[in-house]
Structure formats: structure tokens, C-alpha cells
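Chemist: Structures follow.
What follows draws every value from the coordinates through simple rules; no lab data is involved. Fair warning: this is a prediction, and the values are worked out from it, not measured in the lab. Cβ atoms are built from the backbone, for glycine too; each structure is taken alone.
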Structure I
Amino acid sequence: MRAEAAGADWLHVDVMDGHFVPNLTVGPDVVRGLRPATKLPLDVHLMVERPDKFVPAFIEAGADRVSIHIESPCNVAATLEAIRVAGKPPGIVLNPGTPIKAIQPHLDRVKLVLVMTVNPGFGGQPFIEPTLGKIAELAALREARNLDFDIQVDGGVSEKTVGACAAAGANVMVSGVALFRAPDMAAAITAMRRACHPA
């Protein structure tokens, strides 16, 4: 698999149902097909209206991590608990317009918080700069409450934006267009890692 050969750490799988976001993408069968094709952890991001109904199928298909949106019309606490009980690290996601306070009641039960740095649904959008403040707020809250979760960013992440994300407190970077359209994906990954840790 190209991303694995290039040195990626995880494979981020965006799942869209055509309702929660306008686009429609992969289902559990695609994850099931990916599982034997790579040794990378499959990080499944459910952009769906009812993640509670989809979580079991994606875990059975081979997801290593599952993240759900705080904006989804479901019992978020119960869905996060179902992911945990299934033995997988639960994650919570918030859109650019959603304040950090919306996810605060769930921060002690998650292992990852994904801050969307574009509006979800389509790749190739420009990075939304004000989300950097949200990342910093979340990092400060994590430290103040002595919590244990990764801060992931997704949307418009490239060599030009990744350093600011890392400086704000993010430690897991999702990049699609900037890597898959790069002439040399391995070189692009190396450049992004260097941008996260400038000398």
C-alpha cells in the first residue's frame, strides 16, 4: 500500500453517509478489504447521522479506532462507551463551528479528539485558520484536567499548515490531498514531520 510504503503511521478512513455530510463514501466492506492489505492502524472517522448504528459493523470489519461527531443526532456518551467496550479507543470529532465546550462532558472517556480544520464532506478545502485557537484551547484543557487523549487535525493539512497545528498542540495529523497528490509521498511525509519539529 502506497501510504504504508511512504512511512505513514495510520490510515485515516473517512466514512460519509450522504446525509450528515453531502458526500457518500466507503462502508464496512471497504474497511474489511483494507484490513488484510495493510499493517497500519485503521482510524475510522464516522461522518454519519447515526454512528451508534454503524459502530459495530466497522469494528467487526477491522477498524482499530473509531471517532464520532458530537453533532451527530445520537446518544454520544453511549456510543463512545460501546466503542470502548468493544476494545477500541473511542474518539470524538467537532466541526469548525462547534465550540470546545460541546465536547467537554466527554473528554474523560475518549482517547482522541479530532478538530476539523475544514467543514467536513469534501477534500481539497483550504485550512480554516481560526481553528488553531480551538486546538490550543483543547490542549490547555487537556493539561489543566490531566486528561489523556490525542489531538488530531483533519482538513487542509499540508507542509504549510502542519507546523502551526503542532505548535497549537495537535499531535496527530491527517493529510489527504497534500500527500496523495504529491509527486513523492514519502518526501512529503518527511517534510511535514520536519515542519512539526523545526530545529
Structure II
Amino acid sequence: MKLFYMPGACSLAPHIALREAGLPHELELVDRSKKTKSGDDYLAINPKGAVPAVRLDNGQVLTEAAVIQQYIADKAPDKKLAPAAGTPERYRLQEWLNYIASELHKGIGQLFNPAMPDEYKDAVKKGLAARQFAYLEKALAGREYLLGDFTIADGYAFTVLNWTKLHKIDLSAFPNIVAYMQRVAARPAVQAAMSAEGLLKAA
């Protein structure tokens, strides 16, 4: 399969999943003008315009980070990146994926809007600290990963929490989150994905 990505964007999450799963894949860079590195119109591939998208081996295109990651996990069940479909644990995974998408991803992601006034950005940051980060801090107490063992939810959470560096959000008041980010970052598959996207050189 081929993953369409932008360095450090939410497409990093399925990129991490692909490397954790050990699945063969290609990477295709998408630029700000919605052109792929090979010169294709990305909007013709994914009319939504956002990354990630994956082109499957049968030619179909799948979008949305949380869905793509579950597809990848299900292609490598022996890696246990997601509990089996239909089990209570799978719904807990989906619960986390939805929370990350709707609360963390959208919450932090809105700060990329260059038109957002500084006062509003400050209010968003305070809201994140009071609600989303506080909730995550408690959820991680006594746990290495969100569901105990590493799953695709952790790659997704790591990806969006990593944006706090870009927005100068200090996480030092949340030691469980800080330790969690360090654990995920140290995983070989995460290091490989970040290196391939040129993210380690800037770190």
C-alpha cells in the first residue's frame, strides 16, 4: 500500500502503525499546494484534501487516520496493535481513537490556524490543560500505554501531542504524559517513521 503524508502531520500515526506492523509500504509526500512528489494532483486522489490517505493494493483509497490505523492493525493481527474485532477491548480502542480525534487532534490542531488571534490561542491552551491533558494524565497513571500494551491509539496520541512543541505548550505539569511521550518516542518503529519524515534532524 502507499501512504500519502506530510512530515509530522497526523499521517505520522498510520506511518508509525505501518512500521510497527512490519507491512510493506510506499511513502508519497504531499506538499502544501496539494501536489504529490511524483506530480499528481492529490485532490484527485483524496478530494478531502487532507492527509493521510492510503492507496490499497486493489487501487481503492482509504482516508481518516483512525480508520487507516485499524485497517493496518487488522492486516497484521499477530502484532497485536488492535484487539480483535467484536471484543470489548476493541471498543475501548475505538473509544480512545475517537477521543484522540475529536478532543486532542481537533483541540491542538486548531492552533495551526494562522488567523486565530493570540488571545484565543491562549484560551484554547488553557482549556486543553484543564480538560484534555488533565484527563489523559489521570488515564495514564500506573500505565505504560493507553490500553496497557502498545496499540495504534498510542501512535495517534503521540503524533498529536507532539504538536505541543510547535505551539509552545508546556507539558511539565503532566509528568505521566511526559513519561508516556518519552516511552513512545523511544520505540524503534516510531524512531524509524520520524527519521523517514525528516523529523529527527530538527529535534
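Chemist: Suppose helix-only ellipticity at 222 nm (-39500 (n - 2.57) for each DSSP H run of 4 or more, over all residues; to 500) works out to -12500; of I, II, which structure was it derived from?
Modeler: Going through each structure in turn, the value belongs to II.
Chemist: Can you tell which of I, II yields 2.7 when distance in nm of label points 7 Å out along Cα→Cβ at positions 71 and 103 is derived from it?
Modeler: Of the options listed, only II reproduces it.
Chemist: Computing relative contact order in percent (Cα under 8 Å, 6 or more apart) for each of I, II, which one ends up highest?
Modeler: Between I, II, the highest calculated value is found for II.
Chemist: Comparing distance in nm of label points 7 Å out along Cα→Cβ at positions 127 and 151 across I, II, which structure shows the greatest value?
Modeler: Checked I, II; max of distance in nm of label points 7 Å out along Cα→Cβ at positions 127 and 151 sits with II.
Chemist: Looking at mean count of other Cβ atoms within 10 Å over residues 135-142, point out which structure of I, II has the largest value.
Modeler: I
Chemist: Given structures I, II, which gives the highest value for distance in nm of label points 7 Å out along Cα→Cβ at positions 119 and 143?
Modeler: Largest calculated value belongs to II.
Chemist: Something else now. A value of 2.2 was computed for distance in nm of label points 7 Å out along Cα→Cβ at positions 31 and 63; which of I, II is the source structure?
Modeler: Source structure for this number: II.
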